[in-house]
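**Q** Below you'll find the structures, each written out as structure tokens.
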Structure 1
Amino acid sequence: MSVGIALAELLAWNHESAVFWKGHLDANPALLHVPCGIGGTANVHEFAAHVWGVELRWAQRVAGLPLLGKGDVPTELEALFGLHQEAVEIFQTLLDDPRQDWDGVFTLDLDWLPPQARSFSHRKLVAHALFHSQRHWAQLATLVRAAGFPSEFKGDLLFSQALA
């Protein structure tokens, strides 16, 4: 066993959290209308769209695939969750490819990043994408608890089945 945490383990942890939130939002549809100002969103529904849409765009970037347009993000919850599932498939394909150069340099073409801060390893970009989602799910847990919708979210890595 490696002492490091593998990207596959982070992907599994990310998926556990996404499945939890999809189920919680399905069971509590009123949550979708709770105001939320995180990531420029107006409510939890837009926030879930942000998390899963960004996750898919990161997967597509790293894989060299065309990016989902921000205007092409669906609105229905099941379709939004489909973005997550597509991202997981892309990430898993990358992880399963023995030719993948995880330390290879990937340069982002993002205008909001200064040119000297646009290059990262593939490994770092995938880890960023997965932690981006986890960080937002933790924010959502706090938000919905404060709004009176306790979630029982156990998002800490300690409680994940992804790691032994």
Structure 2
Amino acid sequence: MNKSLELTDNQKAFLRLQTMTAVLERARNLELAKIGLNMPQAQVLYCLKTSSDPMTPMKLARMMHKQPHTVSALVHRMETQGLLTTRRDMKRKNWVRVSLTKKGEEAVIRWSATTTVPDIMGSLSKHETDALNKTVQKLHRGGLELLRQMQPDPYAEPLFL
């Protein structure tokens, strides 16, 4: 039963984009593994380092477009590794503040120095880079809108009774 499957141009482009992302993500994770990090950890470190506001696991989850429980588990593992600390907010007892440790600060420096995979962007011309940035921004906005449409309202009536 080998039926021919014809994909639309959009489906083919999406598959190419997905494959390219998987390849570069795998390469970046291999590169970061040499310094004891992975991409989600690097993303948390970056968010903490660049944020001017106190950071909570919920804010991290929103910034990273991840589920809160996923980020909470990641924060817990990173705290165990000594990369960050968590402490209860004294004013808002139900909030947890996340901050970098000295080891986390050192990891940020090591992370920023590992550039082999990100430097692949240098293979693009300035015009191609600008076009890619505009395209990625447009797809990001469209993806966020799709998420808003697809995620059920937590306060809506149940779908099945």
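Throughout, read-outs are computed from the coordinates displayed, never taken from laboratory work. Here the structure is a predicted model, which means the values were calculated and not measured. Cβ atoms are built from the backbone, for glycine too; each structure is taken alone.
**Q** Given a value of 29 for relative contact order in percent (Cα under 8 Å, 6 or more apart), point me to the structure among 1, 2 it was derived from.
**A** It was calculated from structure 1.
**Q** Out of 1, 2, choose the structure whose coordinates give Rg and Dmax of the Cα atoms in Å equal to 19.7, 65 when calculated.
**A** Working: 1: 16.1, 48; 2: 19.7, 65.
The correct label is 2.
**Q** Among 1, 2, considering only Rg/Rh (Cα atoms, Kirkwood Rh), for residues 9-104 alone, which has the greatest calculated value?
**A** Numbers: 1: 1.01; 2: 1.07.
Largest value of Rg/Rh (Cα atoms, Kirkwood Rh), for residues 9-104 alone: 2.
**Q** When distance in nm of label points 7 Å out along Cα→Cβ at positions 25 and 49 is calculated for each of the structures 1, 2, which structure yields the highest value?
**A** 2
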